[in-house]
Structure 1
Amino acid sequence: MNTSGRTRKAKARRTAVIQFHDGQPAINVKYQARIEHGADEQTAIATWDRMVEQWWKDAEIAAQELGYSGVFAEGRSGGWLVPYTQFNGAGKQTFKWKGQGPELGYPKCPDVTQPKERARFLKLQERIAELMIEVPVRFREQLEAFRNVERKDS
């Protein structure tokens, strides 16, 4: 199939299927493609780690913009993104993880059997798919920034 005419958003929206991990609606965020970079292994790993950390922050912002409290990673390698909402003991929604308990509240995963919640989850899924498409570009940008700092230092 030729997809050269599609926009990034169209590619990101190619599916409206909701996947589940451990019984909760989740978004598969495992990146399995190889990114050619030409850097030594230590530099590539450090760059990847910085890029992944920023990616998760951006994913959480995307979730919060849609009304979720945040996201967490699930699975052995953290390859599933699960959004949640959390209300403290006073009934106020929290947007910064401080733990859980009677006073702090408990995270609640979306109930995608409800039409509004399903639509919100699918919108987040689209936004996360867009972030996944950007992974190779973000990695190369981070790597180039690292190389520029390295050049200045030498």
Structure 2
Amino acid sequence: MVSYVIGPDLLQQSWRQKSLYVLFSGGLYGGLMFCVRSLWPTSFDLRHSITYRIIEAATMGLFWGILMSSQFNGGTTELIVAEDSMTSVTKHRGLIRWTIRRTVHKGKINAFLDLKTKSGTHLGLLLSDKGEWASRLTTGFVSIPNTLPDYEDL
């Protein structure tokens, strides 16, 4: 049984990708917050102008984006390769700590996908014992990045 530890440095996330994640999640939250408060205003919202509500939604959205990026980008994954199975154990260590364990047996692989960027750069493989659609819905893939030392042997 061989064990590999995959940290954030092996996931090849650039600062541009991280900042886009912060802006996307913050914009999504801020936009939803602004829409909800505009459609169903409380007595507190009616006392303030629309400019105040826009600035408040943008500030809270940016705070939410930073909070979510620190929550989801702080995990490490341990890939355990045994003779008959591959297991990935992901430990998130943000404000809320949780562990996700996925196991795929070598004789029961149903979905085998290439993990690529939009430009076509190969990043690794995704393996699952469920179908592709079910694995996408339940995040049931075992991810094997191409930066592992024994990637070709796996």
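A value of -12500 for helix-only ellipticity at 222 nm (-39500 (n - 2.57) for each DSSP H run of 4 or more, over all residues; to 500), calculated from one of 1, 2, originates in structure 2.
Looking at distance in nm of label points 7 Å out along Cα→Cβ at positions 40 and 88 over structures 1, 2, structure 1 comes out largest.
For structures 1, 2, which has the highest computed value of distance in nm of label points 7 Å out along Cα→Cβ at positions 24 and 136?
Values: 1: 3.2; 2: 1.5.
When distance in nm of label points 7 Å out along Cα→Cβ at positions 24 and 136 is computed for each of 1, 2, structure 1 gives the biggest number.
Work out distance in nm of label points 7 Å out along Cα→Cβ at positions 48 and 144 for each of structures 1, 2, then name the structure with the largest result.
Numbers: 1: 2.1; 2: 5.2.
Max of distance in nm of label points 7 Å out along Cα→Cβ at positions 48 and 144: 2.
Largest in relative contact order in percent (Cα under 8 Å, 6 or more apart) among the labelled structures 1, 2 is structure 1. With mean count of other Cβ atoms within 10 Å over residues 32-39 computed over the structures 1, 2, the top value is the one for 2, the highest of the group.
Given 37 as the derived value for percent of Cα pairs over 26 Å apart, which of the supplied structures 1, 2 does it correspond to?
Traced to structure 1.
The numbers here are math on the coordinates, done by the rules we state, and not lab data. None of the values given here were measured: they were computed from a predicted structure. Cβ atoms are built from the backbone, for glycine too; each structure is taken alone.
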